[in-house]
Structure formats: structure tokens, C-alpha cells
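Chemist: Input: structures, listed below.
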Structure I
Amino acid sequence: MAAVYKDIKPDLDRVEEQLEAWSRSANPLTAEVSRYVLRKKGKRLRPALVLLASRLFEAGPGEQVFLASLVELIHTASLIHDDIIDKADVRRGEESVHAKWGPNVTVLLGDYLYIKSIGLALESRHDRIIHLLAEVSARMIEGELDELALSGNLGISEEQYLEIIEKKTAVLFSACCRIGAILGRASSGDENALAEFGRNIGLGFQIVDDLLDFTGDERTLGKPVMSDLAEGRVTLPLIHALRGDGRPHRERIAGLVGRRDMTVDDRSGVVIVLGSSGALDHTAAAARRYTEGALQILGRFPESSPKRALAALARFIVDRNR
């Protein structure tokens, strides 16, 4: 990632400074919890997409760092809501806000960051971006509600799953690329193409996340494996397995959905079922298809350092192990 981010590192450093500034508050608890969540650096994929997408074009200095910081603030708010819904104890290898401060603080902080994000968005000079961020925030929360409604439902279809992850994850990836295009004063055709590029890598990203929940290493992931299954979330590997050769194991798997006390044998048994049914290969192939679709879209843009970085980012998303 250091190589991918090489040209935008100064701007990403400014993003970190902006996030630190936004974590300050006259309320000591708000400041403490905000600093805790905003200093826990993830991959910063979403800010990078804003910065790289804008650099595809001849844009002058503008709101790139401000808006790159803002999308990360919205993403952080969504993670906090995720943790309270899932009762997750670990996030990025450390205690979640839910585990450290309890559900009341977690709910209020998630709400605070969402509202703060929309308030900050109003400072943008671009009305379209203000409306876009408000719409995206609403769709992300709608995705959470859709997922919650289908929690534990082994009858969920692949189409329903894709609709959920588009709302929860891909819409923000898409918005980041669209924002970069708007800041770069791109044509409507280029703007829509970049938004579709973002949608594709967002879907690929979430599918890989869901695959790693079964096949990843807990120390590398920074969270327990099979946490989705333990939280009642039925994702693409299970959906495919239960439609195919894994159907005879449906009752056994149904007994594990929502269980936080799965044994090592329980977990290894699930992985064996997913592997033998072809579900793991199917899921990996689905992620690759979205990545390949994203790379095809990039083909319309002339060769440049930002284009190569965006392509490398798309490949990283499908090849990563955390």
C-alpha cells in the first residue's frame, strides 16, 4: 500500500491531521472516544479514492483533503453502528467502542459522527456533493436495516446479499470516486464511469471481507474468524454452499448461526463444507469478476500515475489477506 499511496501521502497525512482536529471537543468523553476511533487507522481506502480520482483530471487545489477526510468520518460512523448491532468486542485488533464504553456511548457516538459529517458537508462549495453524501449516509443505514431484517435467514438469495452489500459498502466507494470526478471537473461520462468503478471495487471489497471471515487468520484480520456467522450474518460463501453440495449440512450449519461459542471443530467443519461445495472458489471468483470489471472501466482513461494507482488499489482489494 505504501507504493500505491506514494504520490498522495502528503495529502493522506493532511487527512489524518483533519480527522484529529475533528476529534476535539469541549466534552471530555466525546473527545476521548472520538480520538480513540479516529486514531485507529484502517487502510484509508476511501480517502485515497477521492484523492486519486480527482488527480485523473487537471483539477487545481480545492476541497480534496477536506472531502477525503469527510468520507472517512462517515465510514467510521458506520463501523461504530456496525459494532453495536453486532455486539462486536474487537475492531482492528483493539477493543471496540461497544466493548470499551458500552452500548449507550456507542449509539450516541455513532449518531454524533453521522450528524457531524452532514453538518461539515454543508461547508462544501459543491451542492451536488452535499446531496450525495446525505443520500449515501441514508442508504448505508438502510443497508444495515436490510441486513438486520434478514439476520439468521438461511433462505437469503445471492441477489438479496448483493443488494445489502451495495448499500452498506459499495455506495460509499462509488461516492468517493464520483466526488473525485466532480472535484476534477470531469465530464458526465467520465464521472459516471468512475462511480461505476468505485461500485465494482466496493462490491469486490465486501465479498473478499466475507470470504476472509471464513478463511483468514485471526491475528492478521484483527478480529475473530467466523464473526459473521456468530453474529447471524449469512454471506455469499454460505449462500452458495446451501444452494449446492452443502445442502445436506444445512441443519448443522443452521445450528451454528448466531452462536458465539463455536468450537474449533465447529469452525473447521464449516470450512470443510464450504470448500467441498465449491463455495469458497465461487466467492473468490465473484470478487475477481467485480475487480476485472473495475479495471476494464479504467481503460477509458489515459495512462497516468493516478490511473496506475487506482488499478493497483483494485488488485490489492481482491488479493489482500486482511
Structure II
Amino acid sequence: MLTVKAARLVRRLVSLAPLAGLVAPPPHRPEGVSALVRVAGDEEWIEPCLASAAEFADEILILDNGAAPETRARVDAAGRSVTGRIRVIDCVGVELPDVANRGLAEGRFRWAFLWDADFVARTEGPVAIGRLKAFLAGLDPRRYHLVYVRTLELAGDLSHRFPELPHRYDPHVLTAGGPARYIWRVVRLAPDRPPFSYRLLRESGADRFRARYDTLETPKYYRVFRWPEPCVFHVNVKSARRTLLRHFWLEWLAAERPGSLEDYALRRVQEQWEVSDLEAAARRFTAEYCRRLEPVDVASIGRYPSALRPHLERPAYRVLYEDGRIVGRVEPR
């Protein structure tokens, strides 16, 4: 088996294939970024998400996979403020990987950035996302590239995170118009993987659980980079109900004939906690979920994105302490 260093060297050499005429080069497209935003249900952070995306993306494709009416209204309002740069594409009933693939097919610019509806970018300061955009523009247009972007993780509220998951490199931007595609992948995950929340409602079960998720598949001739500057925040802050449902999301996708996600989650909390009410289970889950969070050290992460600052001043969610210990969370009424 190749070492990591050797594998990277091989991939770097293979990435020269378009220059050598061994594979077709990327199609010519205007320099710029297409942000592909999948929306489904109630997207609580869609407004700061789109406000920050509008600062760096040359177009924003809203891939509507079943957005709630309130979410569509917010998207429409954002569209009026950035006329001509937001396009809504109907993807209702389309499977998740194919939603992203639809965005790849519809994008008009050189770069495609799969931009979740709870991502908020830094648009000012020394690690603004504009620096990433300038880096992309300087890459050789005759080759294929895939860039994973360091993203700071927030959980519970805007001032906390899991200590074992301060950041991640899941978000990515890639050369558009090439053969890369999103596909389903099925794996078995250990409940003790980061963050702590994976263990909840699984501690008395099997040592691994089956999960299904969508992922990007690229040929080996895509040159891979990591962008180390934390220019994106993942605002993993949701209502108690959505936090619980999201906990079972990947497991539900992998289940055979699972019924609705709500039915699946209710069955699981009945099995593990003997709780028959989903709202009560959501409150209990969120209290446990928040218990292992730590305060964000603002000095170490730098300033919050400007699109998040109004939400910091008037937080909808607030982790609750008693005697110096986290005991739960205050939620919007």
C-alpha cells in the first residue's frame, strides 16, 4: 500500500494528464464561482448564508429539494436584493446526489462550490473568502482541481462547539464541467467517532451503525488541495426537533423501508429511551447534546462573519448554564 506521501505524489503526477493530452481538458468557462445551495425544509440560516455567498459567488443556484414556504420566501427576498445572481432550480423529489449533480450541470462558471444552507463565509478581514477566490483564479485552467476548505464548526449556539470537532474540511470547490459526480456511499460508522453527539441513542446498541451519505467522486487526475484559512463557518445550530432528526438522518438513509424520517426517529427513541413523544425526546436529546460543548475562544478563531453578527447580538438559541455546568439550551418561543 502506498504511503500518504507517495499517494499524493502519484496523484500530482496523474493530474498532469490533461496537459499531456491523455484526457480532455476542462471546458472553457468564465472565471468565477457558482455556489450550489441545496435547500430542504426549514433552513434557519438561509439569510446569512445567502448574504455571505452573494459577496463572493458570481451566481447562486438554489437547488430546491423541498424547501418550506418560509424558506422559499426568504430566498425570494434575497433574490430581490441581488437581482440576476440567484436562480432557483426545482429539484423536488430528486435524490440528494442528483440534486448536487443538477447544480454541476446548471452552473455557468469555472468553479462549483457545494454550499450548504448553513454555511456562512467571512467576507472581510485577513482570512476572508475572497483570498480563496483569488487563489482559485490563479490555478492552471488546463487542469482539474479539487480544493477542500477549512470550516469552523459551531454547535448548540453561536458561541459553542464540540471540543473534538473545532473545524472540518468537508466543504469543497472543484473545477466545473468535468467528469466529477456526486454518488451515494454506504459505510459502517463507529458511534465513538467525533463529535460526541454520534454516541447519543446508540450507546447500548451495536459497535457500529450503517450510514448512507452523498459524496463527491472524482477521477485521479483531479489535483487536490487543502485551503487552510478558516474562511467559512458551519452553523450547526438547529431547533431541538431538527437536531434530533438530523442525528438519525444518515442512519435513516441507509435503512431498508424505514418510513418517514420522523417515524424512524420516533421508533429509535422508543427503543433506546422508552419515550413515545418526539418533542419530549428532542428536548432530552438537545440537553444531552449540549452537555459536552465548550465555549468558542473568539481570540483563536478571529472575528465572526459580518452576516452572523446581528444573530450574535440577539441570539435565538442560547446554551444554558447552572453552577458553571451546561444543563440545556434556551430555544426560540
Structure III
Amino acid sequence: MPLSYLHYDVFTGEPLLGNQLAVFTDARGLDAELMQRIAREMNFAESTFILPAERSDTDVRMRIFTPGVEMPMAGHPTIGSTFALAHTGVIRPGSKRFVFGLNIGPIPVDLEWSGDASGETSGETSGETSGETLRFAWMTQSNPVFGAYANERAVVAEALGLTAADLAPDLPIQHVSCGVPYLIVPLRNQAAVDRAIPDPVAFRRLRDGIGDDLAIYLFADAGGALSPKLDRAKAERGEETAYSRMFAPDIGIVEDPGTGSAAGPLGCYLVRHRLVAGVDAQRMVFLQGVAMGRASRIHVAIDGSPDAITQVKVGGEAVLVARGELLV
């Protein structure tokens, strides 16, 4: 039988921007091998497969695949799948929270609704036709694990096709994880972020030195030169806090236009190293994907102190751009 899916653009409210996602809303009967092959066929950064809940403290089970591997958790697939399940009526309009069962355990998502009954049905049941439309979703990620610093700064720069002079001079390169580990690399300015072109040989050399799959999240102050404190006035105006890119060829993603699982670690890094604090830490926005022509705006809210972060939330919008059937 045809396998139906919804195609969302995530971390954007405008079609044809953000990060693409295929959501297979009923994956019963599919095994992991077939899910992986389907994800490779779709060739988006990630595809999700929705299954019945396996635990009483979750609403559904979800598996997430890149074209190369299954992920323990991920940000844009969780946000996009939330919108898909609201569209199909699995998430009831007005619900405040929905809990996904991921490979790392339960991940709650908090929901914000509008009263615009604009959902289309085209003959299918839609939860967005009763007067409330899902407007925004916030996923809660695991509290951060701060790993080792990467002291071979020239090696990191070379892996990105840059020089050591492009790195922010007073900030460390550090491994941070909120469920998926990333090497957080601060650059001197936005121009350096745009110039980055990973060198495959140097990237592999860096990966071999680390001894694990390597995903790099590089960033600079969205306003230009990285300052001792990010611009509070910009945050108050709803402008972006940081300008970022993500490379992870080891897991089948050459470059990703919007990476929620990396945005949480970056938010924690900024709090840890005292680049943001207080209310500013609860209204960060990261601009990613510009170099790919798929701008994504990722919202991040961090609670706690630099030495004791107590909550990590990553949020955004998503827009339905297509639906289809896969004949497998």
C-alpha cells in the first residue's frame, strides 16, 4: 500500500525556506532497515516515522533518520512532526503539551495556538479546522553536558577551510551535548562563517583525533564582530542573536539549514561562557541556513545559571509545503 507522508519546512513560517522534513505519520509495519532506506530515498537532512506509544509517559513513539544513520533525538524533526500531528488531528487543538518517545527517552513539546482556522483538509481529517491552528512549538532538550575543549585550534580551522585567525580569539572551542554532541566553534565574525568550506581530508583528520562521529556548529555574533556580550537591544527587538552553520558529513549531512539539536548546546555554551545572561538567555534567536538559501530562525530559551543550567528549550515554526505517497 502507498506510504503517506507530509513535507514540512521547519524553523520558518514561509514555504521554501528553513529545513525540509518528511513526516511519515503512520509507520506501523516498517522495520528500521526500511526506514533507513526511505530516509536515504527522501534525501532530506532527516525523516521521521510515527509509531504507537511504547511508554505510558509518552503520546507517540518517533524514530528519526538522516540519509546515513538513526538519530537519538533531533530538533527540526521534533518541531516539524509536532506541526504534522496537529495538522492530522493526532494532537488535539488547544493542547498545551505533547510528549514524543525518542531513542533517548521522553521529550516534551509545549504548544502555542492561534485562533486562525486556516488549516486545509483536502479530504483528510485535520486538527486545525476547529478554530485553533498550531502557531509555535517548544521542545525541551536534555540539560547540557559540557565536554572537552579542542585545543588544536589550527586543526579545527583547517577542517573548516579557514585559518586560526578566523576563530574568535577569546572563546574556547568546546564539545557540548543536549542529547547529540556538537563541537561548538566560535568565529571572529559573520564573514568568516560564510567563508567556511569543510576540507574533507582535514575534517577526517580532526574526526580521527576526536575518535567519534563529528558534527560542527560554528557561529558568530549576528551583528558582526563577536563582542564580550551579545547585543541585548537586538534581542529585545526580536532580532537574531547568533549567525550559524552546521556540518556533519559523518552522519550523512554535508550541511544542515536548521539544527535544533545543535541550537540547544550553542545556547548553553553562550550562557556558560557568560555571553548572555538573565532574561536575554530566554529569548535567543539563531539564524542558520543563509549560505544554503534556506534561512532558518531557531529560538532558544535557557534557564539557570552559567554553572547550573536547569532547562533547555528550542522552538520554532513550521509550514506544510507538500504531501505525497511513497510506493514501497
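Chemist: To which of I, II, III does the computed value 4.3 (distance in nm of label points 7 Å out along Cα→Cβ at positions 13 and 197) belong?
Modeler: Details: I: 2.6; II: 4.3; III: 3.7.
Structure of origin is II.
Chemist: Okay, next question. Can you spot which of I, II, III the value -6000 was calculated from, given it is helix-only ellipticity at 222 nm (-39500 (n - 2.57) for each DSSP H run of 4 or more, over all residues; to 500)?
Modeler: On the way: I: -22000; II: -9500; III: -6000.
Label of the originating structure: III.
All of the numbers you see were taken from the coordinates with simple rules; none came from a lab. The model shown is predicted, which means the values in this text are computed figures rather than measured ones. Cβ atoms are built from the backbone, for glycine too; each structure is taken alone.
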